[in-house]
Structures are given as structure tokens and as C-alpha cells.
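Okay, got some structures for you below.
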Structure 1
């Protein structure tokens, strides 16, 4: 683990600094692209990893984010009910165009305004500290579930099942 040097991770660090909450991006030699990879690199439980999943509204075409515990799987049916339209998983091009990040490195904070809604898996609240992607497939930052809610203005609820 080392301080961030990747330009994308440094851009995320600047966004975190602007929030003034003291979070620091760290980078790894190995990938943190999957929840299992990230947990192994960090030395934490898979459930402590925040998966930032991007879905696409079938009618509106807008991005819907699900911030899910690494131990869980998002339910498209539950998310669709929350959003009020059918949704589908977004492809890599849509994810990059919508968030500015590649799959495996999507940071849940500092996203463009055109993200329709953000929902947070209530199971993340069972941990005192969690880890989210820092903009690259080898960078992360530590935060609390409350930090995640405040930083993303996400709605906490049952999004998995």
C-alpha cells in the first residue's frame, strides 16, 4: 500500500480533499478490481468493500448507482422498484461515459450530476469501516458508512436479495 500517484487517483484525491473529511487514496501493486481482490490487498472482509455498480434505466436511459457490500449481489428488481422503471446493468462504455471511470475503479463520490439516483446497501452499516474504489482498479480509500451516505447523498435501503 502506498500513497496515490496515478493521475486519476490524484483527481479523486482532490475531490476527497474538497469534501474536507480527511480521506486518503492508497494504491496497491496488485489489482483491487473485484471485491475479493480488494479485500485480499487491504486485509479486510469482502463485505467491507463497496462495490459501485452502474445500472441504466430502460426508459430514461439514466444512470442508477448501487453501492453494495462486496459480500452481496444487487437486485435489479429491487432497484427498479426504487427508481420506478425497469433497469439493466450498464456496459463498459456507458459506465465510462457516465462516471468517467472504468469498471473496477468507479469511485462513488464526485460523480457527474446526471447520475439519476444512488442507493446504498444497508448491510454496509454493519461495518465500522468500509473501503471504496479510488478511481482506478488499484486504488481505494477508507471511510465509514455514514461518510458514504453523506458524500454520495445516497438512499440507504434493501437493494440486494
Structure 2
């Protein structure tokens, strides 16, 4: 599909758009994310896959500022690389907004897993989210997408 030059570009977690890019090789297709194409030119991103990590891959969580795989390997370098790639895409297309997957060690906005691989969530942000915010790019978690889409429709 050819981009519509009148619509702004945004970054969107690829898994929300149906790409099987999550650590477990699954997608987390979000019907509200699919509606974003009506308002924006979409740039799908998966910082983890874009960094060179395989799909599927061992799950990873943030612990003491590092991203650690379930096998105990420090994979922070990959997550940092993926965040930089996402930022480069944002800069290339003058992106001001990203819609990202909550809870992810890359894309989490309000919460991430605590690093114990026990399913416990803590307040925190993923590496990509932090980098985008530090560069004045607004981030909306997928958990707020329904409300966001409704606000877009009310502006029509």
C-alpha cells in the first residue's frame, strides 16, 4: 500500500498488527490497532526482532536495569539496539506518536514483568519506550487503544 502523504506516520508494535513477532512466535492482534490505518501511515516495529533476536526466542524481563532472558543471559545489547532502530525510524518519518505493547521489556509503558519470570508486574517502562519518550515521542500503550480510537473518531 502506498503511504498517504496527508496522514502523519506513527510507530506501532508489529505484534498488535498481526505479525507473529512476539517471543513465543505469536501475534497479539488488536482490532483497535488495525483501525489506526484510517488515521495514520503505520510503521510496524518489533525492536526485539529488528535487533537480530530470533522468533521465537526465550522470554526476557527487566531486572536491575538489565534485560535478562529466562535462561539467565544478558540480552540488554539487543534490546538497546532495537530501541535505537525504532528511534531511527521515528526520526526518518518525523514520528510524534508510538502505539506499543504493554508489559514488554521493549515496549511496556506503565508496567513490565519484574525479572523473576513469575508473572509479577511492576511499574516500569521498556527500553524502546524510554528512548522514544526521551526523544519527545508520545507513547500510548495498547491497553489505552480503544479510548484513543474513540477520541480519533470523535474528531471526524
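Just so you know, all these numbers are worked out from the coordinates, no wet-lab data involved. Bear in mind that the values here come from a model prediction, so they are computed numbers and not experimental data. Cβ atoms are built from the backbone, for glycine too; each structure is taken alone.
With semi-axes √(5λ) of the Cα gyration tensor in Å, for residues 66-145 alone derived from the coordinates and found to be 22, 16, 8, which of 1, 2 does the value describe? Label of the source structure: 2. Look at relative contact order in percent (Cα under 8 Å, 6 or more apart) for each of 1, 2: the largest one is in 1. Set 1, 2, criterion distance in nm of label points 7 Å out along Cα→Cβ at positions 42 and 122: the highest-scoring structure is 2.
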